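The numbers here are math on the coordinates, done by the rules we state, and not lab data. Values in this document were obtained by computation on a predicted structure and should not be read as measured data. Cβ atoms are built from the backbone, for glycine too; each structure is taken alone.
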Structure I
Amino acid sequence: MIDVLMPVRAPRLLRVLEFALEGVEYRFVEKPRQGTRILFALCTDQCGIHPQTLELLRLLRSETGVLEGCKAVVIVDGESELYTKELAQELCLAASLAGCCFPGKPLVEGTASLYNQHILAQQRGLSVEQTYLLRCRELVQRLLDYEPPRFERPSLLVLHASEKGRSATLWLWEKLRRRLEEVCDIQEVSLQNGTIYDCRGCSYHACLHFAQNEGCFYGGAIAETVLPAIRRSNVLLFLCPNYNDAVSANLTALFNRLTSFLLHSHLYDKYLYGMVVSGYSGSDLVARQLLGAMCLNKTAQLPPHFCMLQTANDLQAIQQLPKIEEQLDHFAEGILRNILPTAK
């Protein structure tokens, strides 16, 4: 059974759902229920968001635990070429913090022209309309099949580009590590080591050539160290200090370089977590960028409560945050509850 949350009954989206849900047991619901499989069916208007959709976001952000135990995917249908991905990122962040989990690549979006489907349409030999419909049907099937994996002794990879002794984010991680290391195999990789080149935008065939040899045109630390570590891991934890309301340049370069990795592998079986520290504000923007790149695009799973969000301008400030130890306890317990066969 799938619960369909559809704040606005837009005509094209209704036609999409009729096709995608054919032969599937489902029901339209006004509010989410804990422990269910949910299809968020959203649409954008020319201004980006309908009042009814905003009410759904307000519900998810205000009622703690309203989606505990839920599994979900998202379809966003647009009246323009803008705002579909923005809405999906906002929804996924709010839903994760409310207790929901998402399989990797849980989004199918349709802009007004459906031009965003044209590459896949060419690959499938179909029209953009047919491609959109089939992708939505495939997404529904993945929701029905999705069961988050569990690991007896998870392999946790920590990725960062921060400097020890100065970084508030690294200090948070060191405190979290003590809570995880007894039951996880932990590897840390600093993206400061060696020169980190951004993606040069090779042609598809050139990228595929290097990917088949598990490499990349630029080689270097990402190809030699980072990508093999990602391949071995079960859990990816990104440490993300807020740089101008975005992740650091080295982490962005990693996101871009993962394209070659995904041509011969995937991240569907890996969990995504993050720790975000902002000096002033904007941690939600960084968290949305992280989940947008690594879950909506790069196929990692988004677990419940995937991100710890803090505001502190320096190392001393974060050490003096009230109840920081309790917050770390809660975050660590959530991670272990999600990834272990039984909480240990």
Structure II
Amino acid sequence: MRTDEIKIFAGSSGGPFAQGMCRSLGIELGRSDVRKFSDGNLFVRVGETVRSREVYLVQPIGLSPNDEFTEILFWMDAFKRASASSVTAVIPYFGYAKGDKKDEPRVSIRARVCAESLELAGADRVVCLDLHSPQIQGFFKKPVDHIYALPVLAGWIRREKLSNPVLVSPDLGFLKQTRRFAEELGFPMAVGEKVRRGHDEKAEVLEIMGEVKGRDCVIVDDFTISGGTLADLARGLRERGAKRILAVLSHCLIRPEGIARIEASAIETVVTTDSVDNPWSRCHPRFQTISVAPLFAETVRRIHSGESVSPLFDAWEDPAVVACLDADET
């Protein structure tokens, strides 16, 4: 299989990530056009023939989730109407993933609605990174390739000169994923007890279970929006005698007010992937971004050539993972 047979296109929020994938594969990004009219309507157009081709559309659903999700639906329709043989939606960050259950009366299971809409619009496959809940894969009838940031983030932690390290889960809900980091790195764990009293993105850290005094602490989480949980947990860790405090995240959706919270906190560095092209954290001295575009490029290459993707899940020294760590970091 030749990599020049792969056709990758980018939505309005997927340009930098798609370019990174194309560089890894040695191919050109497909030509496309997105316009937003003054009334808010979106217009998308494929700029080259895709008849009988297998195409990949890169678009995170992140900082502007409603527009970005709607745009993906239009892209799926455009490619299908242009006679593409298959269309894969590459969604590094799947917005609305927190809406994965009906945990109170009269609410929508938003992730399920998004999954069904993508399939109805024409998606034949979905590729995404670190879903908030793995069960979301079951909302799709089409194949879902769920990629993990763990090999890349664990690789970064390995390269840090940590003294007596401990991994800290922000709550019991993320404990299972933190344990996977701990098993890979051989580090002990601690966990914060967090309560969220409403839908205002504010959570309160009540207690920290585990030994953190005199240790370098690495907070592990899937994403942050307000920075509040990270800052509260860091304050609790410092009060209990922690030394260095760092955080590793799969996704970064933080905005200026969240940046201010991190700046005022005891957190030394927040390491994230580039699943969301975040202009506020990009190049900020407290934030370090590692590109996982090479990992997605290898995933697409394997999908296109009919190879198994699952070996990448535990391939800590896979060339694609090493490429992420060795690439220029911001």
Structure III
Amino acid sequence: MTDAPLFGSTRNAWDATRTSGGSSGGAAASIAAGIAPLAIATDGGGSTRIPAACNGVVGLKQSLGVVPHSQVQDAFGNYTYVTPTTRNVADTALMLQAMTGAHGSDPWSLGVPAQRYFDALQPAGDLRGKRILCCATPAGRPISADVATAFEAALATLRSMGADLEEMSGDGYDVEPLWRVINHTSWRGRFAPLAAAHADQLSPSLLQQLALAEHVDGVAFQQAMFARTALFRKVQAQMETHDFIFTPTLSRTALPIDQDLFGSIEIDGETFAEVRPNWFPWTMPFNLTGHPAISLPCGAGRDGLPIGMQLVGRFREDMQLLQAAASFEATHRPANALPILAF
């Protein structure tokens, strides 16, 4: 939610009563508001793509190892990414081109050559011959009517561009419990001593996440890592016969600014018990598998706030993902691309 004791809440660029998303909400809001042309974000479960969708900008989570991560403490088990956030796909490609390249601090980056993502981009292309799996929501998870309508409109655009669409079952993608074990144990390993010494200076949501990992034992963690491998193999198998996966980025537009991360979430008048699995179920899987995923602006809801869609590519085929994203953007670019700011 980009809400911290030091700076307070970072508000949505379109509506100050709504969240900018998180955790890199400041990056996306500043890009949408015209404060900066590009920004660095970080993504451990959707923290680039969620704010991008909330603020109507482009948020890429590249393949694992394409941008070296020199600060992560568990480099071999890494699921977090340092990413670009920009207003359009071309700027994302240019920024990624500057960021990519192997570095000895990150084993996943070794042997991954730097690529000229921007120089090779051809945004006027179509998607003829491309096979795309699509799914609105994992089984049993909600989606707002606005997002469902925007999703169908985006699918129509993909068809008009020559893509071959196939509906995908969402079975096996509802992975928040798996992600939680891996993420929260990592955070507890990093921040438990800090929390013990300075709990009064840390956000309540961070302390609650640390507490959730208190009783996760080594066997449960290892089982989560086994499940992570199984998820990777599932996606790999699907990508053997398809080029991309297409989903909504979020199940509804930006939440209220005072939303509690551990509170309930309201979608079209119905209340659901948890935020993460019901608001951004589609972002977490690809942090765990390492496949590249990009959130693209796809219109707005009845509340006037942006809606984003996520396109996922094959592992380490980031150039192909950016090419498809740029072509889709050129065809399906929303009319209300940027907010009108009132001062």
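Summary of values
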{"item": "Computed 4.2 for distance in nm of label points 7 Å out along Cα→Cβ at positions 136 and 248 - originating structure among I, II, III", "result": "I"}
{"item": "Top of I, II, III by relative contact order in percent (Cα under 8 Å, 6 or more apart), largest first", "result": "III"}
{"item": "Origin of the value 1.2, where distance in nm of label points 7 Å out along Cα→Cβ at positions 48 and 280 was derived from one of I, II, III", "result": "III"}
